[in-house]
Each structure stands twice: as structure tokens, then as C-alpha cells.
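Peer 1: Following are the structures in question.
Each value in this text was obtained by applying a stated rule to the coordinates, not by laboratory testing. These numbers come from a predicted model, not from an experiment. Cβ atoms are built from the backbone, for glycine too; each structure is taken alone.
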Structure P
Amino acid sequence: MSTSRPLAVVVLAAGQGTRMKSSTPKVLHRLAGLPLIQHVLESAAALQPQHLVAVVRHERDRVVASVLEMTPEALVVDQDEVPGTGRAVEQAVAALPADFEGDVVVVSADVPFIDHRTLGELLEQHRGASSGATLLSAVVPDPTGYGRVVRHGDGSVEAIVEHKDATEAQRGIAEINSGTYAFTVAALRTHLPRVGSANAQGEKYVTDVVGLLTAAGSTVGALAVDEAWRIEGINDRVQLAAAARRLNDRIVQHWQREGVTVTDPQTVWIDRDVSIGRDAEILPGTQLRGATSIGAGAVVGPDTTLVDTEVGDGATVRRTDATLAVVGPGASVGPFSYLRPGTVLHADGKIGAFVETKNAEIGVGSKVPHLSYVGDTVVGEHSNIGAGTITANYDGVEKHRTVVGSHVRTGSHNVFVAPVRIGDGAYSGAGTVVRKDVPAGALAISVAPQRNAAGWVEGNRPGTAAADAAARATDAPTTDGATA
């Protein structure tokens, strides 16, 4: 959004958020995969302000690290010992260049649904009316706990009264203050130093600037939003969960309208940065988190969690947990598969039931069908890893790699003791422990010839059911009348 006057946006992120009862700063709690503050910073940045200021205090270093990761251009201001939003804005304004003459939008870091269009409308009304201040408001069924917007008879704003300081008559007002404002910087520079802390909270309220402006004859306006949820802040985990459900519903509906089948929207959770191709199908109990991408025509779920995972066109992923993995086009994963970071399954490959992979690349058309662990491994094309195979990649000190060639067939219950290489076209027998390289086209076996110790059970387990059964079998007559 381009503006005719210079603009600064102040994001208030200094609060402790005690109602969260959390070791994580409130503004860093996640919603649809992103910290609360990131939702607000993105909306603020979309206004294209000349200055973007974040005011911090509680868990300062953690919040600053997150802010600068998301918006490196942000100016960070530390709030001092004086509590309250008024003091936070006062210090933010003091950090702006002395020659800055324009407007200041103030928004809290815990209002994730505030979008740049609503902020733009606020700023447009503020400038159009040449107001000293303009605030966002909403009419709600239950205004308990919110600051009330007190208006003059002509509809202009007279004051904002916090719930704890309001009279009974004022508490009957249903229009609430959102905590989002547009001010002229001149109004803030003039009136913020005059704001005191003689109130129930003992804090400097930025809302007191409104009363000072009206007393000085300045116009104060209010823009009432039609959807009150857009201005709701997150104060505890109940509100966080409600916000998560609201946002997830919107995300799921977006993808449904883009041609994605979501069979049970109530049990499917999709983070904001996920992408999904047309005609993909997302089955019940599925979570798509982080920067996960799902290709066209892919089927994911049921009961699947993918984190920062790429699924190719036409692939199938069932009852699987995967993180930082790649599933190629037409490939098949699951059920009950565990794909750890670094797993790459190429086109038309398969990772089957009860298979765990880590830092493993499995080539085109190759299969690890069931009951195996494949770690620190490269498998070539069109190879088959037998059931119950383990790549023993850790010697107790260091990790080592196993390399399996193309068109390899390994037997069941193999152990590959890394580092080891199996050449193209090689085979291995069931139960083989491979400790050295296998040449191309060779058969690797390590099983000793089978030896049967006749009569061992009767001699070593006399009186047991097994011994009795063996004796009966031994004494049974054969078809020619002789005993066995």
C-alpha cells in the first residue's frame, strides 16, 4: 500500500502474557504454524511503512530473535520499567527520526487476524477526516473486560474507558476498543508525556491520548469492523485454540475451493504455509504442518502427520509420520511408516508398513516394503529390500553409510553393517549379515549349514508337552506299517 504521508507502524510485544501460563512468550505461541507476532508483522509490513517498530520487554531476546528473523528491517525498542501501552508507544515514537512527520499505526502483537486491508481502511479514514486519532472498534454481545468507546452525540469519540475504570453506565456500552489505532505523530508527541497512571492498573494507557485530544478540540474517529473476530486478541490457551479452529476452517475451505478434497474438515489441520495441488485428497486425521507441499492427485491420510515434507504428484501416503522428507511422484508410503529428516523416496518407489528411514535416498522404483530400518543409506533404482532388513549405521562413535546398487534383491532379515556396498544386480540370502562389500551380480550368504540334533527335546526337556508330542510323532506308524 503506497501512502501520501510518511507512515510508521508500532507493534506492541512487551507484555508478559501471564494468562497463558507458559514458559513461551505469548506472542511466540503458534497459530497455523506461525508465531502470533508474525501474522501481525506481515500485515504491518504490507502497509509499506517507512518505519516498522517492535516494542519488547518480557523474554526480550527470544522475541527480538523472532522479530528480526521475520522482518530484519524492523526497529526494536525496549520498554523500560514504566508499565502500560502509553509508555510503550511513547518510547517507540521517541525512537523515530526527529524529522518524521506523518502517521503512526499502533497494533498489538497478539491480534493475529488483523489484516492489511483492515489496517489500510483505518488509515484511509484517519487521513480522510484529518483526525488526530482513529481507532478500530466493534460491537460485541458481551463486552466484559474490554475498553468501552464513549461517543459524543454527533458520533465522534469522546473517550475510551477501560473496563476496570468504567462506570455502570459505561459498562453497558457494547462498542469496544480493539487496541489498534492510527495517530498523527504530532498528537502522540504532544499528549503522551501528559498521560499519567492514576487508574486501576497503575499503568500509562495509550487510550488516554484520546481524551486529551478531544479536550484539546481535535477530532477522534472510530472505524467499526463488521467481523469482531478480526480484532480479537489472544490472552490464554482457550482463546488460542478457538483462533486456531477459526483459522484452520478458513484454510481448509480455501483449499477445497482450489479443487482439493478434504473428506473430514474437522479432523484435518493445515498450516498456513502448506501448498496443495488440484485433485489431491486429504483424508481424516491428517496434519499438514510447516512448509509441506502436496502434489496434484496425491492421497494423504488417514492419520498422517507431515512436517516440512514434499509429496509428489499422484503419490500415496497413509498412516505415516514424516518430517523433512521427500516422496516422489507416484510413490507409496505406509501404512505405519516413519520418515525421519533426510529421507528421499524417488518416483514410483515404496516405503511400506512399519518401516523407519532416516537420511536415506531410495531410488526410482525401489522398495522397502515392510518391517525395516534404513538409515544413512543410498539405494539405487528398482531394487527390493527384504522384510526385516536393518542397516546398522552406528558403531557407537560415528555414523557410516550403506550403498545398495540398482536391481538388487536382498533376502529377509538381513543386516548391513556399514560402511558397506552392495553392487548392482547382487542378491543376498535370508538371514545374511553383510560385513563386507558384495560385488555386482554376486550372491551374499552368511548362514551356516543347518544341523538337526535328533532327540534333543526328549533328552533335554523330558516330561514336557513338547517331549511327549515328539515321542508320539516318533512312535507313530508310517504308511507301510513301520514306525517313523
Structure Q
Amino acid sequence: MYKKVSRDPLYSEIFMYPLEILAADTKAIQRLRYLSQLVGSQMSYPAATHTRFSHSLGVMHVAGLYSAHLFGTDSPQFRLSRLAGLVHDIGHGPFSHQFDDIVYSAFGYEEGHDEFRKRLLLEKLPELMKSKFDNADEQFKKSVMEDLEQTLGKISENPFNLLMESVNEIFEGERSGDPLFNVIQGPLGADRMDFVLRDAYFSGVRYYGTVPMDRIIRNSAIMERDGKEFLSYNIKTVDDMYTVLFGRFMMYKNVYFHKTSRAADMMVQELLTHSIKPLKLGDYLENLDKFLDLTDEFITQKIEFIHEFKLYDGENAEDVSKAYDIIQRLKSRDLWKLVVEIPYTTTGIDPGTVSKSLGEETLKKMRKNIETLISTSKIGDDDERSAKEILANFEDIFMVDTPYKLTLFYPDEFLSTKVYIHDDDGKVMTFEEFEKKYPTYKLMSGNMLQLVRIYAKKDVRIFLNKYYLIPNGISEATTRW
């Protein structure tokens, strides 16, 4: 069958089958070339400029390795899982997860790009694939039809619609614990294994991206539990699983949640907040053809354009000005500065339940310290003016950040997606049951690390430290994360 090869720094060569070539060459997938995989992290790791497109090809490749082992290369599951890997990030907007947090949430897409992916798969991608197919040469058309027949069986009147419905069903299988969903996006799925490897490679921290992928895949199996089939892993690979999860933990701790990465991410969030109205981003979510124009540079260049030529009304003037200022600061790496960091751990409760209040309480103490300093009149006129200026603009200067909680191993990930462990005798167990049988592994699960940080939008660190205005018992700015 007709194939193409994509060169890749991780896997050497990634083969692409006709349907994958057809889908990849549509505007919906090619758009991923213009979405950064690691938005803020490239401010700390300059080589981390890889894209959602290269990651999607990698997930397709790893999904193929999985499904070839589980189902065989001649199976429909092999073709469908690879296609699911290719399109899994198709719903991402500009600046990826920051678009989820700001724009998608503002328009009611609670599950962000995953929810929007469904619209693109069912409403747009089949149309784009058919258009590509209609304009292809006869040899390629023949190869596509052979691929369709191997994937779907009898060719229907609208094969590309049926194909994308079948791919979407894989993602719909999250709640039921469908094996193919876990092959793509499960706790040890193709998505996670590729992003740990790829992000570590391009960030220059390959020692965090230790993923015994071949061994984990080779020891995966479809096993039956309670009369249903689920993805399961041989018990002898448990330590290999922990290796992957530890690598993910270290990537979050040192790369994704690096203090500078998060500063840039939050600035991008503010940029998107101020871009919603002047760029009419809601229209781009309504019209899928317009959505396909959304890229990282689309946001920044359009804001700069309308700012330069004053193509906005008075109602949007402030938003445009603030968005433009953020873009200029990002371009000159004039980032928000970390002034307070509070790392803490909890066992048995979600640390996120207290993180926001802890940040707000810390801000109250800082404000009180500044007020006390001014009332003592023990500072010079210049510093008193600085203190009063900070106090007057306190809420505009300081920003609380409570990034996702971190944990090395969280059994609920496996329980919620119905991923199991089995021994050589074929006994299938949950991770909770596994931990009861091997209690030493409990030492590596349950504890959660939460980071609470306070950033300053203007650099006031020297003044805060000069008068010891950061509350006692809280660490000063640090590079530990």
C-alpha cells in the first residue's frame, strides 16, 4: 500500500498510510504546525519550540505500535487508533492550554479542546478530506479507497463521515474505559508517552524523558474484568510504569511549572482575556472555517495590526492597549516576576481546596505589612512614595497562581479510566488491589504537591525585600521549580 515517511528525531522514521496522509494535508491538521507545544516553557528552555503537529505525528506512531501489538496491523483498530492519535489535538486553539483556560471556558466549552475536537471531527474534517480526495490523482485515490475498505469494510456513500464518527467513538470511550481510548490518552497512552519524550528532548532535559516504551507496550494486553474488556499491563512492568510517571512528574515540576514558564503562560492568558472582544473570538468558535485561521501568530499579529492602525472602537480601546502591551513585553522577555512561593504537600485531601485561600491570605499579610511600614514614617520620601504607589495599585500589581497539583502516582487516574494490572496467571486487579497486595508501593502514591505563587506584574522585589514585607515563613523568589 502507498506510504510516505516523516523523519522524526525521536523515532527516526514515521510511516504514514493513505488516510493519514489525506487527513494530515488538510488545513485542520496543518494548522497544528503553527501552535506551540510548550507556550511559556520556551522562555526558559529556548529550544522547546516544537509544535502540536510534530507531537500529533508522534502520538499517531506510538498508537500504531500499541495497536499493532494488541490487535495486529491488518485490523481496523490499527488504522483507527493511528488516525485518533493524529487528530487528538485538532481542537487546540492558539497558545494551546491557555486558550482552554480563557477562551473556551468563556464560551462554555468546559472540556476545552477535547470538547471542540468533536465538532471538528464530525462537522469539518470529513468535508476537508473529501475535497482533498476529489482533487487527488487516480493512483492516490485508489490507495485511499483500499485503506478505507481495510478500515471500515464495505464503502458507504459518505465514507469520510463514517470514518471520523468511528474515530470520535474512540474518544467517547473515556468514561467506559474503552481500550482504544486508553491506547491514545490513557495514563500510559500514546499521548502521554510522546509528550514526555518529545518535550524532554526539545527542552534539553532528556534525562527526565526516560520512557521504557517498548517494554510497556509489549506487556500490555486486552483483559476481561466483570464481563468487559479493558486495557491491562503485566505486573512485572509496574516499575517501568513508575519510571514514566516519575518522568512526567519531573517535567511538570521543572519545565511546565517552572516559575518563568508560568509567568509567560499567565501573561498569555491575560493577552487572550483582552483579545476576546476586539478580535471577536466567539465568531471563530461559531464558524469552523474561521476557526482554522486561529494560530499563535494570528492573535499577536492581528492585535498589533489593529493597534497600529487604530482599527477598534472606543469600547475596545483599553483591551487592545493592554493586549498590545503584553505582546511587547513578551517580545522583549519583560516577564512578570515571582515574589512568593509556597510549596506544600497533603495526604488524603486535595491540596487545591486550600491553595487559593492561602494565596489570598498571603496577599493580605503583604498589604498589611506595607500599610504598617507607611504608618511608622521610618522610610525616606522616595520609598514612601513607592510604598503608597504599590498600595494604591496593589490588586493590579500582584497575581496569585495556583498551578495544577503534582503527584508522582495517583491511582485514581487508573481507576477512572479502568486500566488494570494482571499477573502471569491472568488475574486482573485494580491499582488499589495491587497496592493492598504490595503495600510498599503506597509510599509513592497519595501525596500531592501544590504550588502557590504570587507574581508581580511590575518588578517590586527589591523594595519588598528591602523592608522585609514578604510574610515570615514564606520562601523568597526561587528557581527550585
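Peer 1: Can you spot which of P, Q the value 21, 50, 24, 4, 0 was calculated from, given it is P(r) over Cα pairs in 20 Å bins from 0, in percent? Kindly include the intermediate steps, with their values, before the conclusion.
Peer 2: Details: P: 20, 34, 25, 14, 6, 1, 0; Q: 21, 50, 24, 4, 0.
This value belongs to structure Q.
Peer 1: If Rg/Rh (Cα atoms, Kirkwood Rh), for residues 373-468 alone computes to 1.20, which of P, Q did it come from?
Peer 2: Numbers: P: 1.20; Q: 1.39.
This value belongs to structure P.
Peer 1: From P, Q, which structure was mean count of other Cβ atoms within 10 Å over residues 221-228 = 16.0 calculated on?
Peer 2: Clearly, the read-out refers to P.
Peer 1: From P, Q, which structure was Cα extents along the principal axes in Å, for residues 45-300 alone = 64, 41, 35 calculated on?
Peer 2: On the way: P: 64, 41, 35; Q: 49, 49, 38.
This figure was derived from P.
Peer 1: Can I ask one more? Can you say which of P, Q returns 5.4 when distance in nm of label points 7 Å out along Cα→Cβ at positions 141 and 445 is computed?
Peer 2: Q
Peer 1: Given 2.3 as the derived value for distance in nm of label points 7 Å out along Cα→Cβ at positions 125 and 165, which of the supplied structures P, Q does it correspond to? Each step should come with its number before you reach the end.
Peer 2: On the way: P: 2.3; Q: 1.6.
Checking each candidate, the match is P.
Peer 1: Still on this model: Taking distance in nm of label points 7 Å out along Cα→Cβ at positions 197 and 429 for each of P, Q, which is largest?
Peer 2: Values: P: 8.3; Q: 3.0.
Largest calculated value belongs to P.
Peer 1: Which structure, out of P, Q, was helix-only ellipticity at 222 nm (-39500 (n - 2.57) for each DSSP H run of 4 or more, over all residues; to 500) derived from, given a value of -6000? Provide the component values of the computation, followed by the final result.
Peer 2: Details: P: -6000; Q: -15500.
The read-out was computed on structure P.
Peer 1: Which structure, out of P, Q, was relative contact order in percent (Cα under 8 Å, 6 or more apart) calculated from, if the result is 17?
Peer 2: Values: P: 8; Q: 17.
Computing relative contact order in percent (Cα under 8 Å, 6 or more apart) on every structure in P, Q gives 17 only for Q.
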